[in-house]
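As structure tokens, here come the structures.
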Structure I
Amino acid sequence: MKALAIKGTVFSGKGEGAKYAKLTWVRKQIREKLGFDPYPGTLNIRLASDQSARLQNMLRKIKGIEILPEKGFHSAKCFKALLMGKIECAVVFPAVTDYPKSVVELVAPENLKEKLGLKDGDVIEFTIVF
């Protein structure tokens with residue numbers, strides 16, 4: 001098993017991740033494929049340009065876990081991850097053409113901001129396992 005440690009800055013999103021994570025078919029696939037029932041929201045992380053490049057290079061080489069869409073939605077590619085060395089979660093990359101390459105979203109069984117006392121501007125580290 002390989003791992004890639006990534007650092008980024010927490011920021012507030014537009015709530016799109018929460019809408020997606022609440023969908024029945026998304027929740028079902030996350031339970032089946034990632035092993036947990038997702039909290040209805042994501043933790044948004046902005047990556048520095050060097051981190052973003054490392055991550056994009058890795059993604060091209062790794063299959064990941066695919067969340068297959070219902071009609072009218074986009075798929076997403078996920079990877080199991082560990083946040084701050086202790087919380088199991090998953091990194092979600094929506095298959096949307098205009099999605100910023102410098103942004104990743106973490107989904108977990110609990111509200112990660114509350115659990116870790118995070119606020120916008122905090123720097124965190126997560127490790128993608130593949």
Structure II
Amino acid sequence: MSQAASQASAFYKQVAKGKRVWTVRDDNGYPAPMTSSGQRAQPFWSSLARVKKIIKTAPAYSKFRPHEISWEDFTQKWVPGLTKDKLLVGVNWSGSKAVGYDLQPIDIQRNVETQRNSEPDYLLKALRT
């Protein structure tokens with residue numbers, strides 16, 4: 001599994017469990033850099049620790065601060081807004097250049113919801129063994 005795939009998998013699991021996502025912002029708003037595919041993406045992370053790490057290790061994000069969003073707000077407000085603005089979602093970007101998977105907002109929502117719906121089955125199976 002690639003580093004980006006591993007980060008995406010961790011994102012779905014952590015968000016499904018914690019029911020929140022994190023992004024960064026400054027006084028001018030939220031970053032949405034151009035990706036290598038020529039489309040803009042706004043980065044989101046699955047934990048405060050991941051956001052703090054990117055702020056510390058990626059120079060382009062050093063002046064930003066963490067911003068927490070509930071899963072409910074993300075699905076009801078952010079997914080439609082990001083879609084309308086034709087922005088991708090950067091998933092748990094990592095490293096000094098802050099890179100990783102960039103996906104359609106609705107795909108992020110579906111993947112997290114799939115993870116959320118599978119959690120009870122997983123927990124029940126674990127309890128039975």
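Coordinate-derived values only; no laboratory data. Remember, predicted model here, so these are calculated numbers, not experimental data. Cβ atoms are built from the backbone, for glycine too; each structure is taken alone.
Values computed for the structure shown
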{"read-out": "Which of I, II yields 18.1 [mean count of other Cβ atoms within 10 Å over residues 12-19, calculated]", "value": "II"}
{"read-out": "Ranking I, II by distance in nm of label points 7 Å out along Cα→Cβ at positions 84 and 108, the structure that comes out highest", "value": "II"}
{"read-out": "Top of I, II by distance in nm of label points 7 Å out along Cα→Cβ at positions 52 and 68, largest first", "value": "I"}
{"read-out": "Test item: helix-only ellipticity at 222 nm (-39500 (n - 2.57) for each DSSP H run of 4 or more, over all residues; to 500) calculated as -8000, pick one of I, II", "value": "I"}
{"read-out": "Entry that produces 30 once relative contact order in percent (Cα under 8 Å, 6 or more apart) is calculated, selected from I, II", "value": "II"}
{"read-out": "Structure responsible for 0.92, with Rg/Rh (Cα atoms, Kirkwood Rh) calculated and labels I, II on offer", "value": "I"}
